[in-house]
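Q: Take a look at the structures listed below.
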Structure I
Amino acid sequence: MISAFELAQGRLKQIHIDTVEDLRVCRPVWVDLVEPSEEERTWVLDVFGLDLPEEDEVGDIEASARFFERDADNGDELHIRSDFFRVEEHVGENVRVAFILKNSVLFSIHAEDLPQFRLLRLRARRQPDYVEDEKDVLLEMFAADAEYSADVLEGIYKRLDAFGEKVLGTHLTDENAGDVLGSIAREEDLNGHIRRNLMDTRRAASFLLRNKMLNAEQNEDVRQILRDIDSLDGHTAFLFEKLNFLMDATVGFININQNKIVKIFSVASVALLPPTLIASIYGMNFRAFPELDWAYGYPFSLALMVVSVIIPFWYFRRKGWLR
């Protein structure tokens, strides 16, 4: 799918592209391609002289393959590959996006629509002078990515507060502890995705500064994005520490519950040793056994075993070992 955006009175105007002629007659500042087909790739090549990268090329992780300039026959090309973060149902995902700046047009190629792109389109349609050229569009995407990550971090904070109340505020059963551990693991994975995304956005912004292609105002915008990323990095580090604390606390409560069970079995085994000893003594087969012909020998042995159980339990309860 191809969407083209023109600047009209300081706002981005979206133009739906259904044919190659639609693409040829428009004067876009931004061309967004979501899972472009081979036919749509051919349209871009015919109209703009741009050979779009394949999916395997976009996935390279080396800096030389992610940030570079290319001399083309009809204009220089600046290529940037950057990850954008998104979350669905508390599951994070980093989606690679390829950006190409050529002849005052920004091209973006990605496999699926992203919330940062939707936010940018909404703001650029409603706010006048939100963007002035293709570089502003690119910078606003990175700013929206940092803002989206900040919103997700706020959600993690709120959920961790709820986990903390559950772990520290009430008696935690093993079943509840298992659910909390699973939830904490998901939040830690989500936080890791955010941290990776921030690192990637920092690399892309730093490349734009080094490239010296931006004006003074845009350079300041990049520095503000980098400051925001540094601030968010501190939050992700704090969240990792809090997540590890809650995980250790939950595991500690599980161990306490298990120790209580082990203590009960230990007390029971110790309390049952005296009656076992008595039964073993009276179970011996010796001819000269004093109580062998005693009429009350059997009930006496049973009563003795009961008393031998009651006394240890009474002593353990008095010491508080049964609590």
Structure II
Amino acid sequence: MTGTSTLRGERASYVSANEVAERAGVSRSAVSRTFSGAGSVSPATRRKVMKAAEELGYHANLLARGLVGEPSKIVCLIAADVGQPYHSAMIDKMTQQLQLHGKVALIINTKGDDESVSQALRQSMQYRAEASVVLSGSPSSKLVQSCLSNGQRVVLVNRDDDAKGVERIRIDNRSACREALALLRRAGCTRLACVSSQARTSSMTTREGAFAQAAAEVGIEIDVTRIGPTSYDTGVESARVLLGRSDPPDGVFCVTDLLAFGFMDAARDIFGVEIPRDLCVIGFDDVPQARWSAYELTTFRQPMDDMVARIAEILTSDERRGESVFDVLPVWRKTVRIG
């Protein structure tokens, strides 16, 4: 096991655990047990090891632990569009929670498509990660099984995969979309549309499909736009298309808040639409910007804190539940009329 570098003459090298053991007058295994937490170490020995490590500038190499079969404490967070408000908030909460449990988060930023997510999962095995949390995309079931057979735990967040042996954390998208339809109908909206994106992720397709199905069950046909990526600009362009028609919608469900922000700004600035008098808009995620006075968006809040706590519980215990489903809370603000 090696540690941080120190200058020796003009050349930087790494302080080894053997050097710490020699200075502390203890065995190499005592140094390893002190830093890994595996096995017992007497208080006196621990003090000697820590004193020697401080004097030499030594820190344990966690990557090396994985190479010798010990838990690396590395948890890979596999995600796409990490700059989006929801994803950045989720990653922020997860990294904090993992650190509280002594884990090290390794973020792998992907394109979101299945192949790039699969490549990220392969990287997680190369780093000997003890777990991977997949926030975007759907890796192949064969690759997931390879991770599991190598002792890595896999958590899929808001994915519909049927891979055996994984833990699933998801929200009840379908019930939320039915509630969105009910809110718009209660407001008197009759011409409905759904603003989605070309990112055909499990969350996007499930929300889009559930909203369309709920509308069809009451005899309403909806317009659906998928103009670009899940972005503010896509929301703007969706408004140009939908509101530029001769018979524009009077109620719109956006599958994310970010799409809703772009749609609302374009509706007001380009078409002079007053929200919610002329048009009702509902988003999804309840990101912090949804509360801003410029939007005050009616949306659906994912129980992010509960989801993150559940993931941490999975990664720090031997318990297996298979799947955990969380309800989504409607948040009524000022973009939907009171019927």
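Q: Out of I, II, which structure matches 19.2 when mean count of other Cβ atoms within 10 Å over residues 84-91 is calculated?
A: Of the structures listed, the value fits II.
Q: Can you say which of I, II returns -21500 when helix-only ellipticity at 222 nm (-39500 (n - 2.57) for each DSSP H run of 4 or more, over all residues; to 500) is computed?
A: Derived from the structure labelled I.
Q: Also, I was wondering about something else. Given a computed value of 0.65 for FRET efficiency 1/(1 + (r/R0)^6) of positions 52 and 92 (r between Cβ atoms, R0 = 41 Å, to 0.05), which structure among I, II does it belong to?
A: Corresponding structure: II.
Quick note: the coordinates plus some simple rules give every number you see, no bench work behind them. All of these numbers come straight from a predicted model, not from anything done at the bench. Cβ atoms are built from the backbone, for glycine too; each structure is taken alone.
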